[in-house]
1. A value of 2.3 was derived for distance in nm of label points 7 Å out along Cα→Cβ at positions 43 and 67; which structure in 1, 2 was it taken from?
2. Matching task: 49, 36, 23 is the computed value of Cα extents along the principal axes in Å. Pick the structure from 1, 2.
3. Thinking only about mean count of other Cβ atoms within 10 Å over residues 3-10, which of 1, 2 has the largest value?
4. If relative contact order in percent (Cα under 8 Å, 6 or more apart) comes out at 26 when worked out from the coordinates, which of 1, 2 was used?
5. If helix-only ellipticity at 222 nm (-39500 (n - 2.57) for each DSSP H run of 4 or more, over all residues; to 500) comes out at -14500 when worked out from the coordinates, which of 1, 2 was used?
6. Can you rank 1, 2 by mean count of other Cβ atoms within 10 Å over residues 11-18 and just name the one with the largest value?
7. Given a value of 0.6 for distance in nm of label points 7 Å out along Cα→Cβ at positions 51 and 83, calculated from one of 1, 2, which structure does it belong to?
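Where a number appears in this text, it was derived from the coordinates with a stated rule and is not lab data. In this text the structure is predicted, and so the values were computed from the model without any measurement. Cβ atoms are built from the backbone, for glycine too; each structure is taken alone.
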Structure 1
Amino acid sequence: MGMGKARVLVVLVGLLTPYLARVPGGVQWLAQYFHGGWQGALLLAAAGAVTWGPILGFSLRYRRPLSLVLPSVLGFGFLAWAHGTLDLTADAQSALALLFIPLYSLLPVLIGCIVSLFTDGRRRGASRQAA
């Protein structure tokens with residue numbers, strides 16, 4: 001898979017993660033994310049860009065698509081856990097978490113991106129030395 005396809009996959013996974021994380025909770029749990037209509041879906045997509053945007057930004061520095069795995073697993077893993085455990089009916093302010101979850105995911109994403117940047121750089125240096 002090329003880097004372009006990997007970037008598209010990162011965006012698709014980022015857009016679908018909030019919904020897929022709700023599936024194990026059942027239909028009612030998933031339905032909580034559809035009460036907002038298309039405006040709610042747009043809000044989730046825009047908020048999700050806070051997570052997958054930095055991954056795409058760092059991908060411009062990577063040579064190999066494999067370098068996208070660590071930041072994606074860390075960032076989307078956090079998103080999946082947070083969205084999968086968020087009960088929007090628990091409190092009137094619980095919907096605010098939809099805005100804060102992506103912000104909190106920035107730390108695991110940035111850790112993964114920086115580690116991948118160093119490992120990708122080492123691979124790049126190792127391949128130059130072998131040539």
Structure 2
Amino acid sequence: MFKKKTLVKKEAKRRIRKRIRKKMQGTAERPRVFVFKSNRYIYSQAIDDESGAVLAAASSLEKEFKEKKKKTKGMEASKIIGEMIAKRLKKKKIERIVFDRGIYPYHGRLRALAEAMRKEGLVF
């Protein structure tokens with residue numbers, strides 16, 4: 001019984017991702033920034049869908065992040081991750097992005113990450 005419930009949830013999440021991904025496409029000039037959050041960590045990466053390459057990434061597992069903050073989850077952690085990925089994209093001279101929230105609603109940690117990226121100067 002539990003196996004079936006997890007399969008149903010996975011299938012629902014896959015459908016949501018597919019529906020959102022249909023509407024957006026990342027390019028080299030305007031990459032898609034995908035966010036994944038687990039209960040413990042948060043990850044973000046900028047992807048060029050045309051070539052399938054990851055242009056920049058940031059996560060709460062990195063040494064740079066752990067020097068700034070001890071706790072790996074929460075609103076503060078999301079803001080730091082947003083600033084980190086924005087700075088890395090700025091180094092590569094990327095100003096415009098497409099924000100892919102994945103299966104998560106746009107509030108809480110995800111919103112904090114997006115607002116931090118906007119504060120650093122990214123346009124989306």
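1. Here the read-out was taken from 2.
2. For Cα extents along the principal axes in Å, the value 49, 36, 23 is produced by structure 2.
3. Checked 1, 2; max of mean count of other Cβ atoms within 10 Å over residues 3-10 sits with 1.
4. It traces back to 2.
5. Source structure for this number: 2.
6. Once mean count of other Cβ atoms within 10 Å over residues 11-18 is worked out for each structure, 1 has the highest.
7. Going through each structure in turn, the value belongs to 1.
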